[in-house]
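Below you'll find a set of structures to go through.
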Structure 1
Amino acid sequence: MKIKSLLIANRGEIAIRIIKTTRKMGIRSYVIKTAKEPNAWYLEEADEIIDFSENYDDVIPEFLDIERIIKSAKKRKIDAIHPGYGFLAENPVFARRCEEEKITFIGPSHDAIYRMGHKTIAKELARENGVPLLGGSPGTVRDAEEARKIANKIGYPVILKAAAGGGGRGMRVVEKEKDIERMFTLATNEAAKAFNNPDVFLERFVREPRHIEFQILADQHGNVVHLGERECSIQRKHQKLLEESPSAALDEALRKKMGDAAINIAKSVNYYSAGTVEFLLDIDNSFSFMEMNTRIQVEHPVTEMVTGIDLIEQMILIAEGEKLPFTQKDIKLNGWAIEWRINAEDVQSGFSPSLGTIEKISWPESENVRVDTGVRDGSVITPYYDSMIAKLIVHAETREKALQQSSLAIRKFWIKGTKTTLAFCRAVLQNSNFRKGNFNTSFLSKELKIYYQNEPDDALLAAFFATYDYAREINENEEKPLNTENGKAITPWVLKKRLR
């Protein structure tokens, strides 16, 4: 069935990203308006707006209200729903409700979402299919005493993880036996709060692995391919901060081995749509299965840049029942791409959220640079949603050239009105081990003594913008702009002369 209309059950940059593809495919796009972001940019990009801002009681957040979303789609006879990432993207109940109401869900089956989303089930499937695993509990652990017995058997350190979790929540590293009870309580409480499921499992903790993930595409006819790997090792508290494709740690032999394992995992649940299989890579190049994310990833643009494949388009075509237009031998990785996540956070205050209004934002525009964002001048950064406000993706022939282009692009990326992680990006680029590709998940704690890098022109540019705003305020508040002798309105340079 050809999809003619699609509701995007998401917001921000991913909503705009999906709209770009629906527009290209001639599909009418619908988005949800909320009271929390009544003037958000993505609302203007869509063909139709469904207003959830009226009569909202805040009992169920808008993007988590399954029945309201389904009812709205049915009322307007919308063909399909794309969940983006986060919110309901990996909720098997939402996928099942779409199936029940004959609405095409742009993603895998509810059964695949459930089995891959429950980490203990996913690990058992990996074990059955010969995919390497870290030692640990065979399933969820009932209590702290059971966790203690398993940990004593496999040795410390161990890590407790939420069985239904993701995104670094519900995870606790246990270094010593005396800490097991406290960490078990913390992990289960956090898991219950974040995922409405307190179950946790336990496995051996690898101190300094690399975090490598493989992008999967699979159709409904049994065809499965991988589109290469993404390096995701630069993290803070298990949250990714930047990603690149390919990884400097993999050669062709290891890439094939890990890619085949990823495909086997997908086939074990008759998977279709886009998905990501994540691994831990140890220093000796042994790897272990972590989890499978049954959705589009935040970092999908780096894969698109090196393969030339529109992943959102493929998700829609697969949902329509189309076969993949390529096989594994057709997939080629061309060049190197790096994605820099730009968050509204104060890196000097421990990455604390930085709320406010984007007064001015500008970014570089060139053939090898892509910016995915949901903000513009005047956009408000609220406490209601994730702190990520933009993704800067740079593509070049080699990693060295991609780093050079990244440095130039970051210098040209400016945001006024809120603190961001741009300074952190500069600091990473200055690190010699990062530039050599010699890093792992311990990078921040071991390599960066400070999380920011001041540019010599920062103070000058800040002064310029302040002067510019003052001059603009004078012009706007007077009936007639104050003019110079040649008839031009006040500028920072004119003001400089007046202040002398």
Structure 2
Amino acid sequence: MNDWVDAEHHVERAHEHYDAGRWDEAENELRQALSLNPYQPEWYFNLGLTLEAAGRHAKAAEAFANCYKLHEDNDNPDANSALLTGVNLVRAMQPERALPWFDKAADAEPMNVAVAVHRIEALTDLGRHEEAEEAFYLAQQIDPEHADLYAAMADSLLASNHTERAVWCLREAARLDPELPRVQARLAKAYAASGRMERARQLYLRELRVDPGDIDTLLDMGELLLDMHRYTEAGEKFRRVLELEADQPDAHFLLGELAEIEGRVPDAMVHYDVVLRLDKTYSRVRLRLARVLFARNREEDLPRIRDLLKQEHRTMRADMEHDTQVHLTSAIINERCEDLEELGRLMLDAEMEHEAVKVYDAMIALQPSNHRAHHGLSVALLQSARYEDGISAAKRALDSQPRFVPAMHNLALAYLRQSQWIRARYWVRQASRVEPDDASLRRLRIKLRVHSALGFVRWTARRVDALLMPMRVLFMRPRRG
């Protein structure tokens, strides 16, 4: 009886902490209550809500799953706990694991359109856009005027580059529910993706008139203004975000990007350093900081550049180890490869060829037919004087992209360094057919012509020497008397 009373007291204190936004304390109280009485599904549900509010979505999904299982053991499947399990798995970047939970929620409440909305979100993250569209049409039969349904379908259409259809879905969502959160901003993003920048700008302004302090909208509009080359206005939006939230890392990052565009290297460094202090896991900030340090062009910056690149490589390796546990969409793979390519390029500039080889190998593992990955690997190998391996990598780049001139140039250069003049000449000719005016190829052609001329001179000298040999023998014969 005492344990039961103590558990109830822990739950009451957890409610107080939750209402005050003290998530850690609320979690601690709920876990103590569950240690005394682990058979209360409502307490697991409250724990899930607490962890969700704290942003710990994987743990929240675990708590909601425990709640569902206790209800299921009592032959009373709970759709809400199943749905929230799936939602939090999606937010934890585990959409594949979320789908069975949406099935459980749909079995418990077949007419709940919210299940279909979140299923579409998971399928979008998985890149399974045809299945997302099928889920959309099935849900329409339940409720053809559900605004969130159209908004979720728009995200799938945007991800699959069907921008006009995405615009239509978002316009329908706005018509059905004008109060839908950030609906005008999402519509603006769709218009921007379709190339209608000015229309997108107007919609962002409309959203800001409703909620002038919405940070996400301010950031999105600022990025749009960057794309429109309206740099002064973009800077105003980012600085407005910092007025609202001084330690907002996205605003500092974008101000750093703006400073880079405008050639203000010291300002870019300041903003990127602030981002790194605010969030050491922030994506790409070390790459940007290394890039601006290179732009400053000071010898004393090289040790810090190398340290930044090594840290970024460790972070990327950790991300890729996590990637093996989840399904990666083509968009995420492309983003990973872009980051790896920039990291590899900066490592080559910093004379970190050994590390660059590992980076390009990782890029090839993600996209085996990416010619730029094979080309980067060939550059790293050639700079390490591993000529045979570098030549093989360059040829693999040409297998994927037969008219890729940089790979042909590197093959010619590698053969030149090995004094294989005929093969070098072949690749220079092949590259010149594609880019006849390329300056680097012109220099290689000159070098080959000089070699040919010197070779002809040497051959002529040997022939003359052979012809003069009998005369030299005659004139230099010793006298006999």
Structure 3
Amino acid sequence: MKIKSLLIANRGEIAVRIHETAKRMNIKTIGIKTAKEPNALYLRLVDDVVDFSDSQDEIPEFLDIERIIEAAHQSKADAIHPGYGFLAENPYFARRCEEEKILFVGPSALAIFKMGNKTIAKQIAQRYNVPLLQGSQRTIKDSKEAEDIAEKIGYPVILKAAAGGGGRGMRIVEKASNMEKMFRMAANESEKAFNDSSLFIEKYVRNPRHIEFQIMGDRHGNYIHLGERECSIQRKHQKLIEESPSVALDEKLRIEMGEAAVRIAKAVYYHSVGTVEFLLDADKNFFFMEMNTRIQVEHPVTEAVSGIDLVEWQLRIAEGQQLTLKQEDIKLAGWAIECRINAEDVQAGFSPNLGIIEKVSFPKGKNIRVDTGITDYSVITPYFDSMVAKVIIHAENREKAISAANSALKKIWIRGIKTTVPFCLAVLNNKKFKDGDFNTSFIEKEMEKLYYNEEEDEMLAAYVAAFDFAAELETDRSAKPDFERGKNISPWVLNKRLKSL
């Protein structure tokens, strides 16, 4: 079935991203307008809009399955693309689309269910000889059972939400005396996040690398992978910088992990794009973590090195088309790095920074890609994810990609809110990161400062502080100098202030 019109059941940069590919494929796009973002950028781009502005908060707009289905019918959409987050990995939503004769741009409801339940996914991985960490092969009923398993496999262990992901419902347990408390906390968080308190337990690997493989499968039994992404730069299990390929893998290990990822996809008759995630320990042993049955935030780095539009293939596979690519056709070229730009105050513990974007300017140039859902006067609200943009750099090797990413990030200008740009610069300029010597504990253990400033920034910061102080003395001769003022203000921020004078 040829898709002629597509309802995008998402917002922000991914809605813009989906629209761009659909437009190139001559597919009409339909967006969802909400009262929380009535002037969002994606609404200006799509061909048609369905208005959910009157939604009540009992069911958030992008989680209201029946209303989205109804909107698809009313707008005569052939298909629904869920993006990522929200309903993208909801098997019931995929099933309702199937029942209503609407194409769901993603895998089958059964594949989503099997891979979404971590205990079922682990059982499938074991059956198809994909390496697993020691632990429970089913959900555990209480903390006592968790203690019994932990005694057998050894501490530390990690409790994980069976229905979860994104770092929610996870607790590391170092010793038996902490198990009951951690079990209760993990179960409560899992219940709130996923409406399911069930947990499983596995051996905790200290300081692993987080490596994921991009796979594609069609309805005709064809499967390939597009290489790996390195996702170890993360905070509280949230990825912040990603790259492809990974310095940790040689060709032999890449083939082995890629074949394991494809076996997982085949096991559930997967038809769409998806990601199989692994932990890699210091001895180059890898272990299956989970499968994400959707497009990933970091998919652009794979697109950069492979030259393949993943959203296009999502749509083509949903139409029933056959993969025209074979594994031997996949030639990965160069190196790509993605930096997520979030509306967060790094110096305040990465707290969300809300407000109106007065002015925004992103870098442009060869091999620079910016995926964003914001523009001048966009409003950053508390209702949605804090990510405002992704900057993707592609170069011939890792050293040049890091250098180009540095240059690109320094050309970003976002006035009105604080962002994680100075944090990304701090990572890119860290010697261990440059050397490829890092793992998932990098931010906590290897970064003394979470924001970047160049050598001249200290002098510029002192100049701005002196300028402010002189102005204050001019208006108040009785003022006493406060030499402590501003010592915790990022020189990078002060430098930006200076440039705006």
Working back from 5.1 (distance in nm of label points 7 Å out along Cα→Cβ at positions 43 and 435, computed), options 1, 2, 3, answer is structure 3
Which structure, out of 1, 2, 3, was distance in nm of label points 7 Å out along Cα→Cβ at positions 83 and 419 derived from, given a value of 7.7? 2
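The numbers here are math on the coordinates, done by the rules we state, and not lab data. Since the model is a prediction, treat every value here as computed from it, not as a measurement. Cβ atoms are built from the backbone, for glycine too; each structure is taken alone.
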